[in-house]
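Each structure below is given as structure tokens.
Any read-out appearing in this document is the output of simple, stated calculations on the displayed coordinates, not a laboratory observation. Note that this is a predicted model, so its numbers are computed, not measured. Cβ atoms are built from the backbone, for glycine too; each structure is taken alone.
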Structure I
Amino acid sequence: MTSRMLVDPAQRVSAGWVVRFSLAWVGLYAGLFGPLQVLLPQQVEVLAPQDKEAALALVLAAGAACSLVANPLFGALSDRTRSRFGRRRPWIALGFAGGAVAITLLAAAPAVPFVVIGWCAVQTLLNAPFAALSAAVPDEVPAGQRGTAAGYLGLAFVVGVGLGTGLAVLAGAVTTGYLLCAVAALAFSLPYVLLGRHTGEVPERTWRWGEFLRGFWINPVRHRDFGWGFLTRFLVNLGNAIVLLYLFFFLSDVVGLAEPASSVLLLTAIYSVAMLASVVVAGTLSDRTGRRRVFVTGGSLVMAAAAVLISVWPTWPGMVAGAVALGFGFGAYSAVDFALLTQVLPTGRDRGKDLGVLNIASSLPQVIAPVIAAPVVTVLGGYTALYLVAAAIEVAGAVLVYRIRSVR
């Protein structure tokens with residue numbers, strides 16, 4: 001039995017669909033990054049002023065671990081869902097509603113253990129719409145339009161992070177900031193949830209736990225392009241994570257800035273503007289030319305060049321130039337990489353689960369980067385060596401993109 005959900009869509013999505021889809025991602029990123037960037041550090045500082053660094057590390061690590069599991073799990077569950085609203089929208093609606101409630105409850109956490117539980121709940125629940133929205137692209141968008149859709153997804157990332165951070169800062173109080181982020185996440189999801197189109201059913205599948213669990217292993221020998229896609233995404237994101245990990249300490253200890261916190265904020269703004277300049281343009285151009293790999297490789301090499309620039313020019317002008325290059329490169333890379341990876345998924349019926357597995361390649365580097373960076377900084381050459389290592393990793397990812405054969 002074949003369903004139209006199991007083949008690539010042919011009908012182009014409308015501008016209205018792109019707007020609704022982008023708004024849902026804005027809400028998702030606002031709900032995640034408002035707490036992550038501002039509110040969690042403020043809350044932990046009040047609850048554990050003597051051990052705030054260790055406490056915040058515990059909170060973030062626990063949330064990241066939940067995210068690694070939740071994303072592919074919810075993707076797999078959405079693949080098997082049969083409802084009058086399709087297989088993705090129920091999880092998008094439930095995830096946003098539950099995530100908003102969890103953010104609200106997090107505001108009332110009386111001690112660090114409750115913050116850990118609350119943030120784990122937020123990460124787990126908001127990964128349901130994260131997985132389902134990611135799978136909506138190959139479900140609904142034809143291959144020739146996915147670069148444009150992914151470009152707007154990148155735009156939504158910048159806007160969502162800015163919105164969440166802005167709400168958290170302008171709120172003035174931690175509790176108010178959490179409430180505003182919860183409302184924003186829920187409100188921005190409504191257009192897609194209420195007006196999203198129903199794209200058909202999937203064949204009914206017999207539930208077998210063994211088959212379900214085995215499905216999370218995707219043989220990279222049998223599915224070579226998927227395996228290379230996972231590896232290249234992992235390498236590029238690992239290099240980027242290493243570059244950003246010790247930025248605060250680098251600005252203070254090497255560049256010698258008296259106010260590294262405000263400098264990080266300014267560099268983040270510069271990075272975001274540069275990313276905006278490339279993310280939609282690169283995605284659209286990749287659709288028009290029918291080529292993906294050249295944009296992914298080019299963006300990765302620009303990111304590597306940014307890391308080299310920072311290592312050899314450790315001054316404020318060098319940091320500004322590095323932020324521009326890093327943002328421009330990551331914008332081009334992230335837009336087209338997502339479009340490329342939607343075209344190397346092993347099967348149509350497991351798109352949610354397969355994209356969830358690929359999302360591990362974006363999340364896992366956040367865990368591994370400190371393991372690599374700490375000994376390099378302390379023993380193997382300091383910050384100059386660290387940024388050169390990051391550049392080498394990104395170059396490896398850029399080159400290996402051309403091992404993917406099924407996409408130009």
Structure II
Amino acid sequence: MSVQKDQMDLFALYKEEFYQSKNQLYMDGNSLGLMSKRSERKLIELADSWKVYGIEGWTEGNHPWFTLAENLSARIAPLAGALPHEVMVTGSITANIHQMLSTVFQPTEERFAIVVDELNFPSDIYAVESHLRLRGLDPATAMRKVKSRDGYTLQMEDIEEQLTEDVAVLLLPSVLYRSGQLLPMQDIAKAAHEKGILAGFDLAHSIGALPHDLHSIGADFAVWCHYKYMNSGPGGTGGLYIHERHHHLLPGNAGWFGSDKAKQFDMDHEFSKAEGAGAYQIGTPNIFSMAPLLGSVEIFEELGIDNIRKRSLQLTSRLRELIAEKLPEFQNVTPAGDKERGGHIALAHPEAARICKALKEEGVVPDFRAPDIIRLAPVALYISFEDVEEMVARLEKIMKQELYKNYSNERNVVA
């Protein structure tokens with residue numbers, strides 16, 4: 001039944017767009033997406049523009065480099081639920097967190113704390129700590145962490161409890177990387193704003209997997225990468241969003257490419273800030289790191305993020321059902337509700353590291369997160385219902401035959 005359903009499905013056509021090894025089931029698109037043929041062509045096309053035009057490539061060719069980031073940003077903005085001038089394809093997640101905090105975090109004697117969560121990705125925590133230290137503040141007292149009750153998810157009341165009168169900024173992920181929990185961003189932003197707190201989000205595990213409404217919910221800023229669900233390739237250029245009400249702010253880290261483009265080549269030492277989010281880019285755009293995104297975004301424009309989200313929910317629902325039915329020894333730590341989960345499923349098991357090694361030997365690419373989590377992402381663009389069923393069958397074989405015992409429980413280094 002699932003094979004027939006896949007063959008009749010529009011997504012089956014897009015699955016052919018992506019390079020996959022024969023007999024491999026790639027379930028790690030929440031960490032690094034696969035290369036599409038369109039992305040490959042765009043990368044070659046941009047490399048050829050250098051070969052053909054040399055320095056004239058900044059203004060010549062199908063995708064002039066000088067305005068490439070701005071043009072691409074306008075196409076990414078709908079995926080973030082933002083106005084075109086609120087989004088900039090630039091930097092990396094960490095660099096963009098630094099840019100946003102250096103711009104909007106203006107501590108006073110009364111408001112000086114930043115709220116994060118204890119389940120967040122380490123990079124976000126490192127960045128927050130550094131900004132507190134740069135302002136002469138002690139992270140031990142000025143960085144507040146929302147606690148998790150179960151080690152995998154967060155509760156809204158625990159978030160609200162941290163929104164005290166001395167907090168200036170709240171920075172939380174949209175989707176928790178460990179469990180796949182989708183946080184209620186609208187409720188969080190509203191609760192923060194009612195207390196006079198700026199609300200920022202890290203969309204690393206949600207951009208390209210589900211629709212966003214950053215502008216309408218009033219989020220103050222957001223950052224993300226494009227190499228996961230957006231399939232822009234390793235180290236692909238990231239993105240940032242800053243609500244238009246903050247566009248009067250000078251960038252905390254000013255750079256030449258944050259200049260007004262009409263005045264950029266005046267070479268004036270007085271900074272002429274660009275209008276909109278373009279002001280918050282810093283250095284020369286990484287053309288080759290942006291090129292694959294040109295190809296990838298075409299697919300999102302054709303399919304529509306709402307259709308992609310619908311398919312993703314169907315795939316993760318099917319995966320959950322099969323795991324519960326055939327592999328009850330795994331603890332599914334991802335919330336069950338459609339409005340409470342992102343694009344991946346997280347399974348807890350004390351032998352997770354060994355099981356992931358066995359899965360790789362069986363042709364499945366999973367994602368291990370210490371100490372006990374197996375993350376599985378049936379990405380809508382290139383994973384089918386048949387793939388999900390086959391993956392569970394291979395995992396069932398590993399568990400029934402105890403094949404994971406052939407491997408050590410030592411962790412490999414995983415990006």
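For which of I, II does distance in nm of label points 7 Å out along Cα→Cβ at positions 22 and 350, calculated from the coordinates, equal 4.1?
Computing distance in nm of label points 7 Å out along Cα→Cβ at positions 22 and 350 on every structure in I, II gives 4.1 only for II.
Could you tell me which structure in I, II was used to calculate mean count of other Cβ atoms within 10 Å over residues 102-109 as 15.5?
Label of the source structure: II.
Ranked on FRET efficiency 1/(1 + (r/R0)^6) of positions 222 and 310 (r between Cβ atoms, R0 = 25 Å, to 0.05), which label among I, II comes first with the largest value?
Going through I, II one by one, FRET efficiency 1/(1 + (r/R0)^6) of positions 222 and 310 (r between Cβ atoms, R0 = 25 Å, to 0.05) is largest in II.
Given a computed value of 26 for relative contact order in percent (Cα under 8 Å, 6 or more apart), which structure among I, II does it belong to? Show your work: numbers first, answer last.
Working: I: 26; II: 22.
Considering all the candidates, the number was obtained from I.
One of I, II was used to calculate Rg and Dmax of the Cα atoms in Å, giving 20.6, 66; which?
Numbers: I: 20.6, 66; II: 21.9, 70.
Clearly, the read-out refers to I.
Using Rg/Rh (Cα atoms, Kirkwood Rh), for residues 70-269 alone as the calculated read-out, with 0.96 as its value, let me know the right label among I, II. Don't jump to the answer; show the numbers that get you there.
Details: I: 1.01; II: 0.96.
Structure II accounts for this read-out.
If mean count of other Cβ atoms within 10 Å over residues 54-61 is computed to be 13.9, which of I, II is the source?
Computed on structure II.
With helix-only ellipticity at 222 nm (-39500 (n - 2.57) for each DSSP H run of 4 or more, over all residues; to 500) derived from the coordinates and found to be -26000, which of I, II does the value describe?
I
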